[in-house]
Each structure stands twice: as C-alpha cells, then as structure tokens.
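Some structures to go through are shown next.
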Structure I
Amino acid sequence: MTGLPIIDIAPLYNDDPSAWPAVAKQIDLACREWGFFYIKGHPISAARIDALLDHAKRFFAQPTAEKLKIDITQTRHHRGYGAIATEQLDPSKPSDLKETFDMGLHLPADHPDVLAEKPLRGPNRHPSMPGWEALMEQHYVDMQALAQTLLRAMTLALGIERDFFDTRFNEPVSVLRMIHYPPRHTASSAEQQGAGAHTDYGCITLLYQDAAGGLQVRNVKGQWIDAPPIEGTFVVNLGDMMARWSNDRYLSTPHRVISPLGVDRYSMPFFAEPHPQTRIECLPGCQDELHPAKYPVITCAEFLLSRFADTYAYRRELEAM
C-alpha cells in the first residue's frame, strides 16, 4: 500500500449503463481501503484549471488590505478571504501557513434561509476582479455535478437508491475553496505546517493541486505517504459525514500539507456537503446486529458548525454570541 488508486471515471459519462458497476467497484474498494483515490477521465478541462490558477495567483498577490475587504471573519456564513493563520486544523500545531478564499451556493438576500439568518447560508463575497465571479460560480456548479456523479456511483455499492444523494444535495452547503501556501521558509516556526493533520468534515472532497506537491495521507498502518500531483486528475477523499453515513465502512482518512521548500503552492478543493437540514444517519445496509450504528443522528448543519468551532477562533466567538 504505497500508492493511492487511480480510477478512470470516463465510463460514468458514457451512454452505456452497464459500464457503471465496474467503476463503482473500484471506487468502493478505494473507499474501504484508503478513503482516498485519484480520478481521471472527468469533464473538467485543462483550460478551466489554467484559468482558475491564473485568477487565484492574481487574487492572492494583492495587498492584504485589498483581500481583507471580503474578510471571512466578518461574515456569519463563512464566505470570503481567510488570512494566514486563520485556521488551525491540528490543535497540537501552530495555526496553518496558508491563506484562503471560500465560496458556496449563492443565495440572494430574499431567500428564506437568508432572511431567517440561518448559519452558512447567504450570498457569496467575491473580490472586485474582472471575470472572477463568473468563472468561480460556473466552476462551483460544474464541481457539484462531478461530485454528485461520483456519489451516484457509490450508491451501487452502498445498496441505496440511485438518487439518494441527489435528493439530499438540493441547495447544498458545498464549498469551493482556493488556497495559497507560501513557501516553508516563511513559517513562524519549524512546527507550522501548510495544513495540519485533519479529516475533512463533509461528504466527499475533490482536490486539484498544482505541481508543487506537499499533500500527505496517513495509511491504515499509520504511515504518512505522499499523494503527489498527477496531471489531469483530482484527488478524491471522503469526509466525516460519509464515514458516519457508512458506519465507518468508508474511511475518513487523516491528511496534511507540508509546505514545499522555495515555491508557492496553490490548490482548489471542493467540499461536497448536502442541504443543511439533511439527517446524517447510518445507512440501512451498513448496520446489523453485529455492527450497530456507531453515531447518533445529526443534521449536516449541526455537524459542520461543531467542526468549524473547533477549527476557527472567530466561529467560536460567533457561537458564544
């Protein structure tokens, strides 16, 4: 177990439904043994990735004062710019050596959830950069569609209805994130990592990473292994919600980023998370008398807010208020 599986998902986009079970079997095995795998054969073009990278580099190169015009700590719905050391994914390490931009499903001011001031629901907060908003909003839609295609394939192995996840991802709280990791020599101490060891919170994560490298995954033996960039792929990993849904049949695997030496690193994860009121409870086929449900039922919003409070100091302050 020295390398993550690489799965060609192109058959999921063919008209022949008989090709689905073979891909679903590969995904199921990867989810059970690793909780991590690469996908190729997806519909996101290289030209799209190049455009996103160009916009991300120009955004993060701006003066801090300009980026802080959309400061994420000044919003209740977790949208906008997160400065370096805003996050602390590993509580045993210093805050992370990275800066971020977060966006979600854009909900207008007159949407019922926004009027009710529900957490994590609201409009996106984009920087004033030509072409940025249109590009990011379209990419969000396309990544959500890709995530749901993968989830549809998982239903075959999990023994649930084909539309199980589709119905639960209506108006989701999925997050598209842009991340800039400065070179390691800028760290505040030798202990500061790009992203501390953690598991993701949501259902599944799809990650584009540039050529700099630095992503590491902890295998079942407790060893940290590199997950190097592979051109034309996304790295896919499962989050804690999927582990709860599957009663830990599928793994939510710890991972981290060690900032590279001498170069900047850029990555773009998409965190697929369902509608906030979705009940996260053990699937029928993942429990029996010998394997009872391990986790209590919880809603998506309740779970995410509890995890955010662990990671962000500003979220703890909001909760206290």
Structure II
Amino acid sequence: MLDARQLEALAAVVEHRGFGPAAQALNLTLAAVSLRIKSLEEHLGQRLLVRGKAVRATAAGQALLAHVKQLQMMEADLLAGLQGGAESRAGAAWQSLSVATNADSVASWFLPGVAPVLQKHRLLLDVMIDDQDHTHDLLRSGDVIGCVTTLAEPMRGCVAEPLGVMRYRCVAAPEVVQRCRTPRGAVSPHRLLAQPAVIFNRKDALQDAFLLQHFGLRQPSYPRHYAPAVDAFERAIELGLGWGMVPEQNLPGRPGLQEVLPGATVDVTLYWQHWAREPLSAQRLTQAVKAAAHAALPQQSSS
C-alpha cells in the first residue's frame, strides 16, 4: 500500500523542482520531505528522483507521478459527486487539468473547441506548449494528462486517438517569392535556400520536411530566423524576413502572404494521447478535444 503523504512529497519535489521549495509548499521541514521520499524509495526498492541542481523524476518516479495525478483528479470528481454534482454552482471548486499541445493547434482549434466544457464544468487548463513531435514526452513524464502529438503508437497506459491533419503551406511576402523564382517563373531550390527561413523554434522540422518532400533535399543548410510566438512568426514572414510554413487555415487572414510553391503542402497527422483510465473531468476534456479537432481539421484518408 502506498503512503499518500509520501506520494504528496514526491509530487511536490518534482513540481517545485527541489526539496526546499517543496518543503515550503507543504509547510514541512526539509528533513521531513527528504525522509518521506527516502522511505518511499526504500519501500519500492528503487530510486524515484535524480538529485542535482535540477531535481527530476526517474522513469519509476514518472509512473508514480501519473498515478498521483489520477488519484487527485478522481478525488476531485468524487467530492463533486458527494456535493450533489452541482459543478456549475458559483461555490463549487475549480479543477485543474494539465495538457500539452503545439502552438498552431492551441491558437486555432484547441482553445475555442474546449472553452465551453471548461466553463460549464469549472475546469482550469494548464497548457504546456511544445513541438507536436515532442509533446508526448510531457505525458510520459506525468506532467500532463493528455497531449496533441504526432505519435500514433499509444504509450504505456495510454490511448492514441486520431484528430485529423494540420496542413501547412510554404509562404512568403511577394518580394521574397519573386527572389525564389527563375526568370522563367519556376521556383529554384537554390534561390529559395539563399533566402532566410522563418522558423518557430529549434524543434520545428516542418521546413526540412517541405524541402525533402518537394525538392528531395535532405536537411540542407540555409539561413534561419527564429520567432517562437505564432503572431510574431507569421508577422516576420509578412515583413519579408524570409519564407516559412504556415497552417493552411491561417492563410485567409494573411493576404500579404503568397505560396512559394503553389499547391505544395506538408500534412501533419495529429493524435490525442491520454490516459486509458480517465477520471470524469478528463473524459469530458477528451471528448471536447476530439469534437473540436474533427470539426476544424481535415480527416486523414483511410486509403
């Protein structure tokens, strides 16, 4: 049987990134927190934390953290039920749900789609932004209860449900597009690579996928700007700083952008990975995420 106080201490140390801050948050002495963690590790016979400047959970610690989060959410659901299920009452407690998603999704379909459920059931959203190829790391570590990801294979204890396709087009300001063309009007990959690319962050590989898919170029060298904010990223492209990959659904609001290679797209298939055993509040969020994606995104072809 796991000790709830020991699990609470483990969660606090990881959340606050240290034993001292965790002790303050729990109103305990540093020694008491250390003893609880040590006792839990001895009980399980393995290390749960990697000590250092930045304390982090081991694989076993991450599994326990996910368990703790599930328990906390189930307890909140139980208390709401004991209070008559009146979640929408002004005095009812708010419940927090942590999720991970890519910036393009949260800025377009994710938040508008889940907002009614959050308001109706008094749910608070703690959104962590990462590249869609990396959000599942946050689910694996126990930091979030669900993530928008490109990972189709369900992780241990999780379910992966298809959401749809984010379709990207390579665009630039008209003067940049012109510099990418030969005198005959054809797009020259050499001229394109001579122009800077505008990239969201260093994890963003969409531009490399575009170059490989449509020009057969595998990770070529080219100058790059980095703009890790959706509005700033698209604004940088409009200002003529370079070319970049923008979601197709965002282009109607950006008349100053032109396609570099008309009709050429990069499709990114997205999935919602979440716990297989979800508390009621998480189930509601999952249903809202799936409905929002299916309404806003093209669906992957079954062929």
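Suppose you compute helix-only ellipticity at 222 nm (-39500 (n - 2.57) for each DSSP H run of 4 or more, over all residues; to 500) for every structure in I, II: which one lands on -12500?
The read-out comes from structure II.
Suppose Cα Rg over 2.2 N^0.38 Å, for residues 244-283 alone works out to 1.78; of I, II, which structure was it derived from?
Values: I: 1.78; II: 1.93.
Structure I accounts for this read-out.
Taking distance in nm of label points 7 Å out along Cα→Cβ at positions 60 and 188 as the criterion, which structure among I, II has the greatest value?
Between I, II, the highest calculated value is found for II.
Comparing Kirkwood radius over Cα pairs in Å, for residues 20-195 alone across I, II, which structure shows the greatest value?
Comparing I, II, the top value of Kirkwood radius over Cα pairs in Å, for residues 20-195 alone belongs to II.
As an exercise: distance in nm of label points 7 Å out along Cα→Cβ at positions 12 and 116, calculated from one structure in I, II, equals 3.1. Which structure is it?
Among I, II, the structure yielding 3.1 for distance in nm of label points 7 Å out along Cα→Cβ at positions 12 and 116 is I.
Using mean count of other Cβ atoms within 10 Å over residues 28-35, single out the structure from I, II with the greatest value.
Structure I gives the largest value of mean count of other Cβ atoms within 10 Å over residues 28-35 among I, II.
One of I, II was used to compute log10 I(q)/I(0) by the Debye sum over Cα atoms at q = 0.13, 0.14 Å⁻¹, and the result was -0.98, -1.16. Which label is that?
So the calculation was done on I.
Of structures I, II, which gives 0.20 when FRET efficiency 1/(1 + (r/R0)^6) of positions 44 and 148 (r between Cβ atoms, R0 = 25 Å, to 0.05) is computed from the coordinates? Can you show the working numbers first?
Numbers: I: 0.95; II: 0.20.
This figure was derived from II.
Each reported figure results from applying straightforward, stated rules to the coordinates on display, with no laboratory input. What you see is a predicted model, and the numbers here were worked out from it, not measured in a lab. Cβ atoms are built from the backbone, for glycine too; each structure is taken alone.
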